[in-house]
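Below you'll find a set of structures to go through.
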Structure P
Amino acid sequence: MSGWFELSQKYLDLRSEARALAAACADIADRADEADSFDPDVRTRLKESGLAAVLVAAEYGGRYEAVDSLAATVVREALAYESGHLDSMFAMQGIGSYAVSVAGSDEIRREWLPKVAALEAVSAIGLTEPDVGSDLRSITTTVVEKGGELVVNGHKSFITNAGDASFYEILAREGDGYSLVFVPADTPGLSVAKRHQIIAPHVLGDVILDDVHVPSANRLGKPGAGFKLMLATLATFRVSVAGAAVGVAQAALDEAVRHASQREQFGTTLARLGGVPATLATCWVEIEMARSLTYRAAAAAAQDPLGALDLSSMAKVGATEVAGRVTDRCVQVMGRFGLIRGSKIERLYRGARPMRIYEGSTEVILDSLAKKLVKDRAKGATTK
């Protein structure tokens, strides 16, 4: 992996840590990446590495003063290079707990965030529903306040970490607005069903809430603040998906270069045959462009997450689309060896595909960016 983007020593050291953890999980990555629940060995190794603390503020047992988008992105690039399961396990500790960090009660923060940092508790966020994906304003899950308690009813679908999570941040309608509610996994009325699996197996399930009662203090922020908290989470972590995508693309290219350099056909190595050299070089060019945009966006998000959201969105689209193209080309370069079930390149190929959908699909993000572009142009603003 290239070091052309100038990271400070803090991030270089962090990247070294993450690469060491990824390498330590290489022997179990094939198994872990087919799992639909937490792989115990991956969890143990991630916990022992201390890297989950990157996703929690120092006040609550984390590593840095505040959650750092660039730090999360650097780590995800290194982890996704080796294992999607490891990358997801790491990332969701931040994505699923960020609203608690910025809007949870003091009691909830003190009790839960140190456990998140130490990977003693697993976090999750419940947004989508069986009939609701990107259009989250159409959710039907509800929360009603009664006698000092919040009563939650609904059905969340395709929820990462469902079944292994220690708590869920649940998005629900509250009156005319939307709120996020902190729901411990062992709360009566909450159940999990493993209804679905995707082409790149994932810890995934449906979360069903049937008259779930939690204290009113478990509302994260004020009533109606749910979308604002979601946006804050998105602004902080969307760019880290781009980091993971760059890691996947780099791993695929490394696999293809290794194969093409050793495979001989028609009296020469595959790496010097026909259109293969241009294919490999094109992959390299696109990965470096994606990495540069990703790190630029992540550095900006680390300073001002909401202010850098457009740039983070561009990086997410750009890097995930690059990962899709690169992994496809690399399978083609490797020919029949790229199609072998259980090979690393096949695993990377499947792993790249969902990245273009989750955390905002390419089409949804491009639509949002286009609206912003036209609006800014109408105001006389210029792109930078």
Structure Q
Amino acid sequence: MSPLAPLKASSLYFTPLPPSHVVPAGKESHGRYMLTIPWNRVSGWGQPKIAARQELSFDPLAGVLQYAVTCFEGMKCYKTDNGDLRLFRPDKNFDRLKRSAARLGLPHDWDNDELLELFAKLVALEAPIVPDTDGSSLYLRPTLLETSEGFGIKDDAFAAEALLYVATTLNLGKGLYPSSDGEGKGIKLDACKEFIRAWPGGTGSYKLGANYGTVNISKKPGYAMSLWLHGKEDFISEAGAMNVFIIKQAEDGFLEFITMSLDGGIVLPGVTRFSLIQLLTEHAEGKKDFPLEGMPKNVRVVERDISMPEIISSLENGTLKGMFGCGTGVVVVTVGEIQYQGQTYTIPANPLIKLLRDTITGIQRGKIDEGRGWSFKVPEWDVEGKEGQDEEKVVA
């Protein structure tokens, strides 16, 4: 058997927008282009194509339609003051997409550098529409799904055909950006007991489409998101689609940033979460100063379960010093209020949350060089002339 074709950026086929191109009504906030890369279990990765954003079609019994065999990522492209485009730690998103894809029996064997080259070309085409204001960005949604028939009993759990595509849109999460700016700006959460987002041994730590659509119904009017609970102790896990941190004063005088451990497989290993933990831990250990001034030295990161009763008791005794969520869409947002068992609890604001947000966004926009190479500068792409190979002709 001949080896499967790898994903190759050099075989890209690019179709520019025609002069007559008109953005459909209601789609003005979306990117004009999209990237598609087919995959086949027999032949491997097909030809990458960048062309006008368009609808997709599948067999009625495709795995994505019948059994939600799909996973995705959330990424952002930022424009610096100099007009450069930046991506934040794209390799982390690609690795997480591979992990999610493997969980579903989808292809997960691409070279990250090849995929990054294709991403860079896609966002370079959208450079004119990428905003440069604070809190704004071009959001990228890489999605991988089973296009082959997934109905009924199969010989194994692996897809026969799949599609990796990337669509873009503007300013996802921008509306929550000011929530970290001070007292009274925090978001409201409803501590949800009626619906369960994830459980040990499930798929909560993977970014699967089914993890999100099935629990959207839980969101209550007047609240930004649901705060997911689990276990008889009402441990918190995530809020909406973001990781959660509690800031708490410890008995030894240290300020603890507490977040749920990844060991239980319930919470998503967020890229923003991981980056914050790394920045705080290296600062606390004296390996690297925190990128912006104002972070105390006597801090520590703690990964453990924390329950709603503990949050309430910490509020009552004054040791709870703040609470925030983090993720690609929201970056870092202050939690200002939680409804739990019919009562409303006000969470104190903490200026360190804004410091965290400004640090991450400063790195993302190239304003802060954290010395780790987290901000990837997108090369300019001159699309004049022929790019890549001729379009492949597929004969059924």
Structure R
Amino acid sequence: MALADKHHCDTLDLIRALAAGAVCISHLRNLMFVDYRSSAAMGLAGKAFYFVSNYGHTAVIVFFLLSGYFVGGSVLRQVQAGTWTWQRYLTERMSRLWIVLIPALLLTMFWDRLGIALGGGSFYLGTEGTFDQQINVASHLGGATLACNLVFLQTLACGTYGSNGPLWSLANEFWYYLWFPACFVLLRQRRGFAAFAAAALALATMIAFPSLLSGFGLWLLGVILVVLERRFAARSVRTGLPWFTLASGAAFLAALVCSRLFLWSNDWAVGVPCFIFLRCILWENVRLRPALLSRIAIRFSAFSYSLYLTHFSFILFVAAVGFGHRIQFDARGVLVLMSMLVACYVYAYTVYLLFEQNTKRAQRSIQKFRFVRATPDSVTPHSGSRGSIT
């Protein structure tokens, strides 16, 4: 870690990249390898792998906090600067979501239909016994389900499309993106029919979708990070190690370990220590060094959204067609794990180059239309949405 000598917090990029990797590894383990209780003659290294490779859901909680910090923070800045418009905000958010979601849905259709046609068997019927895939995939490949996922109603009015179970969190993100500005703009401006209508819609959907409220609370913790950052200035000079960051990081790791040992199902038990850890990182201005580590963190963070949306159906296809059954985590299993991890990252990076990398270009093209002209935003540290899933 290094003293802050740059505005962008690459430490948050590292956390985001690690969270995306945790999701991918979790699904690799659950789809390709037998359950822990079915493993044969497993050594200490195997036991360690099974222990640390099941943090996929926890990683999404981290994404929620980062999303609140970046996306919610951009709302706070724009409203305060007087540049806020729903047109601009929705253009940015929807283009950011759809530019990867639409290709990901089509790729899910491709891998699932090909896997079913090639005799994927129990993996696609949901009878292989893996926790992450327990549905008949063919019944989730219809046009209605596709449309439902496009408008972010998966898990609320329909299932996730095909085998792509990770899509569940995208519905959460979308509604959080709407709820927060709808409520905040009303509280800040307190005038205008549009503000009251948006707040009423937010309240109605909160009542209609109560399952999203706990995650929204965690998302709001990310917004609180922005508020605290404004009220309490970050350290400009630091001598020695960032002790608060190290201590809070140790507490966060302890919470992660305890969540596995005691099977905690409460997301807040991990979310609150993560919030404290992120707050300490921002307060102590923790940055990465050497420069190579910083560049790697930024690069892998850049395509984490593509990785998140594309890996599952690809892994399922390889497991079902390439192997036909789940395998033991032995020496061969280690080789399979490493090969598949590399393949998933190369695959996701290709999707990133084709689609996600062009997000800004797509937004500029949309903003050329007269009805969505953008007002320049003030430049502030950590601007953008690099830390969220999207």
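Please treat every number below as a calculation from the coordinates, not as lab data. A quick note: this is a predicted structure, and the numbers were derived from the prediction, not measured.
From which structure (P, Q, R) was helix-only ellipticity at 222 nm (-39500 (n - 2.57) for each DSSP H run of 4 or more, over all residues; to 500) calculated, if the value obtained is -16500? Computing helix-only ellipticity at 222 nm (-39500 (n - 2.57) for each DSSP H run of 4 or more, over all residues; to 500) on every structure in P, Q, R gives -16500 only for P. Looking at relative contact order in percent (Cα under 8 Å, 6 or more apart), point out which structure of P, Q, R has the largest value. Across P, Q, R, relative contact order in percent (Cα under 8 Å, 6 or more apart) peaks for R.
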